[in-house]
Each structure stands twice: as C-alpha cells, then as structure tokens.
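See the structures that follow.
Nothing in this text is a laboratory measurement; each read-out follows from the coordinates by a stated rule. Note that this is a predicted model, so its numbers are computed, not measured. Cβ atoms are built from the backbone, for glycine too; each structure is taken alone.
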Structure P
Amino acid sequence: MKAILIAAGMGRRLSPYTDDRPKCMVEVHGRPMLLHQIANLRRVGVREFVIIRGYLGERLTAALASEPGVRFVDNLDYPNNNILLSLMCAADELASGFFCSYGDIIYRPEVTEALAASQADIGLVVDPFFADVYEGRTEHPISEAELADVREGRVRQVGKKAVPLEQAKGEFIGLWRASARAGQVLRQLFEERRAQLGLSSPYGRAPRLQVAYLTDLFNDLIAEESRLHIPLHSVEIAQPQSWREIDTVQDLERAHSIVRW
C-alpha cells in the first residue's frame, strides 16, 4: 500500500521553527510531524511513501535518508500554488490505491487504523469533536476549519467556509484514503477542469484553480456523483483529542501539552 504525503508548504506562521526546515519536519513530542505520520501508516501496512516536497526540499530528503520505501516528487512552484496543485504534482501516483495526508497534522494510531478498515472508494477522516480543538485556539480560529456536512455517513460538502458552523458534523482533518478507481477519477476530473478553465479561472471557493484546495476538488466530485459514481464517505474519529493540526506557534505549544501518543 502507498501513502502520498503533501509536504511542500513553507509554514510562515510557524516561524522561527520553519526558518531552517520544512513545516512537516517541526518536532512534536520529540519527533518531526512527518515521522509521526510515517510510523502510524507503517502500522497499517503502508510500505511505499511518496513525499511531495517543495520548501527546503533538500533538507527533507536528507532527514528521511534512512527511512525505507521513501521517494520524492517535487512541487517546483510551491510558493505560487496550493494543496490541490501540490497533490497533482504526483498525478502519476494516483492510479493505485493510496492514503494521503497533509504534512502538518499528527494523529493517534487508532485514527489510521479506522481509515485502513474503510471499504469506501474515498474515505475522509472527520472529527466530530472538532469544537474541542478550537477552544483557546486564537491564532487559527474555527472560521479556518475545513468543516464537513455529513449525512448518513456520506460527505455532502467540505472545506473552509463551505459549510455553516451550525450545519457541520465535523472537521476534515486532512487525512484520507482513495481506491485505485477513485484515484483515477480524481485525476480525470482535475485534468478536465484544468483543460476547461486553465489555472487562472475561479474553481470552487478558490479565486483561481492554481490556488485551489483539495476540498475544492472533493466538492466538485460530490457535484458530479451522478456522472462519476464516486461518493465520499466519512470515517469518524472515535474519541476527542485524537489529532492536531500544527499551523501556528500557538498550535505547536498547545500540542506539546496535549499530545501523548
């Protein structure tokens, strides 16, 4: 099984910790975030890791030199694009089943195990206890959360400002899994939109396709379900305090006092 880890970002809000390393290599509980992820994914049988690198990519390569099964794909335009374009730098990797994760999150092993058990073509990890995460999180408020509208186990809408807070059933944490069929359809849909729109036209909630989020593609897939037949399913986190996003210095400080797994 393969995992694609999106780790190209600069992490400006984590400065000075990111002044000399990629955001994903900032340590939480004595270990870089990306190595927390790799360890969890190995537990569920992942042996191949495709790391999408950008900012200070050579340092990421050096840091992971002793990790078996790791290879790299470059996002050469990382200062000007966003998560969706970063993922599509690894478009050739989508034709087989894969796990995928943002590079700036950590999560309990049980979260990975629940995702591995999902039989859905696409399963998104959703935290129904998300409000707890935002208590005291003043530098990254809940308005920036990728909230999810989930009904009967199906994700109906997801993303920043895409779902009203009162309608949200959880937060998409940035960890998901796709079957080989779903990976092929995601690439097909993205390439259709790029051919139709170019990179400069609006896409989803993004002002330009170039800076779109992954969730913009997910919402497009939801809208095209009758044509493409790939529903998005929710894989719910079972207990509070099971993950953390490390986006700001405040997040990092809070994580050190909470994360014990």
Structure Q
Amino acid sequence: MNKLPQITLAFWVMKICATTLGETAGDLLSMTLDVGYLISSLILISVFVVTLLTQLASKKYNPALYWIVILSTSTAGTTMSDFMDRTLGLGYAAGSAILVAILLAIFSVWYLSEKSLSVTRVTTLKAELFYWFAILFSNTLGTALGDFLADDSGLGFMGGALLIGSAIAVVVVLHYTTRISSVALFWIAFVLTRPFGATLGDVLTKPHEKGGLDFGTVGSSLVLLSILVLLVGAAMIYNRQPAKAYRQITDN
C-alpha cells in the first residue's frame, strides 16, 4: 500500500512549517541549550532512526507518523549541516556541494534500482528507504543553502527568503504551464522549501540588528509546532473519511 500523502497545497504548507520548525528546534537544542552540534546531531539522528523504523513498520498512511518523520529529518538535517559547515569547518559552499553530490547519488541509485523517482506510488520497502534518505539529505542540503544565502551571499535572512520564495514560485508556474516532469519539479520544490524554511526560521529567531524578528528559538518553535499540529490534525480527520466511506460500502 502507498503510505505517502497526496501532493496538495496543504502538503506544501505543512512541509514549510515542518522545515521551519526543524530549523528553530535544531538551533534550540544545539545553540540555545548549548548541547553542541555533534551531540545534537547524534541525538536527532537517533530520533530519526526510531521514527523511520516506526514508519516502515506501518501498513498504511498515517498523517501524524508521516509528519513526525518529516520533522525528525528536518531537525536532524539542521544540526548535521551545522556540524559539517561549522564544527568541521567546511563552510557553507563546500558543505552544500558535498550534500548535492550525496543527494544526486541517492537519486541515481534509486532510479537505477526502481526505474522511477515517483512519490505518488512508493509501495516497496526499498523505494521507501530511498525516499526517506533523499528527504533527510535534501533537508540537510536546504539548511546549508539557506545559511549560505543568509550569511555568505550578502542577501541577509530576508533577502534569502525572498530569493528562495521566488524560485519556488517559478517551479509552481513551470508545473502548470509546461510539460516538465512532475517528479523532477517535486524534488526541486522539496529541496527549495528547506532553505526557504531555514531562512524563514532565521527571520523569526534572529535579533533585529541581524535582520530578524527576534521571536527567539523557543517562541518560534512553539508557534510553528502549534500550526503544524493543527494542520496534521485536520489531515487525520480528512484521511479517515475515505476509510469510513469504504467501510460503509463494504458493510452494505
């Protein structure tokens, strides 16, 4: 059975909320609580593994479980990127290049193995594993790209968010006006929403003198978590309707 959600506007809103929350929550653990990038990465990768195993064991699509895994990839991606770029001293540009190479390698092996990168029908364990590792490294790449735009490019947090937002808008236009592969556009949009979430998270958390709104990591994380919980709750209610209708038909 396909255990992934339909790709709708609600999906992308929840994706941006989850990735932005991943940025603020990852910074909360590694910086505000002063746990450090290495320990934070180990903790959050462990959380990702536990949530992923639960998702893989599930026999059907569960909105709450799915978005918990997405959130775990986002928080782990934040600290993994920061560990590479700052603790290891690779820098944002080199870190982004390495992550692009890893992501392309995942896509290549996935395509050679499954003959498709489709996210509408992921029905085998192997394809689902490729899917989740692509998501993990796309979120890690997104953090590095977002930090590069905000810190090294001279655009600042707001400028980086506007640039990535414009790029996402172009992808939407291409989706509706061209015959470019919807699978390719999905993964481009998926990667781009991560730096958009990263720069948006910086806009929310950073102080005014650095171009942010100074909501702090705690306040921003709580607001984003509340929005995501409401949207996931609505998705769970909606997801039960087809199942309820099916049971009524079969009972009759």
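Taking distance in nm of label points 7 Å out along Cα→Cβ at positions 13 and 197 as the criterion, the highest value among P, Q goes to P.
Give the label, chosen from P, Q, of the structure having the highest value of Cα Rg over 2.2 N^0.38 Å, for residues 85-228 alone. Largest value of Cα Rg over 2.2 N^0.38 Å, for residues 85-228 alone: Q. One of P, Q was used to compute semi-axes √(5λ) of the Cα gyration tensor in Å, and the result was 30, 21, 19. Which label is that? Computed on structure Q.
Computing Rg and Dmax of the Cα atoms in Å, for residues 69-148 alone gives 15.4, 41 for which of P, Q? Only structure P yields this read-out. A value of -26500 was derived for helix-only ellipticity at 222 nm (-39500 (n - 2.57) for each DSSP H run of 4 or more, over all residues; to 500); which structure in P, Q was it taken from? That value comes from structure Q.
Looking across P, Q, the calculation of relative contact order in percent (Cα under 8 Å, 6 or more apart) that yields 27 traces back to Q. Comparing distance in nm of label points 7 Å out along Cα→Cβ at positions 141 and 205 across structures P, Q, the highest figure comes from Q.
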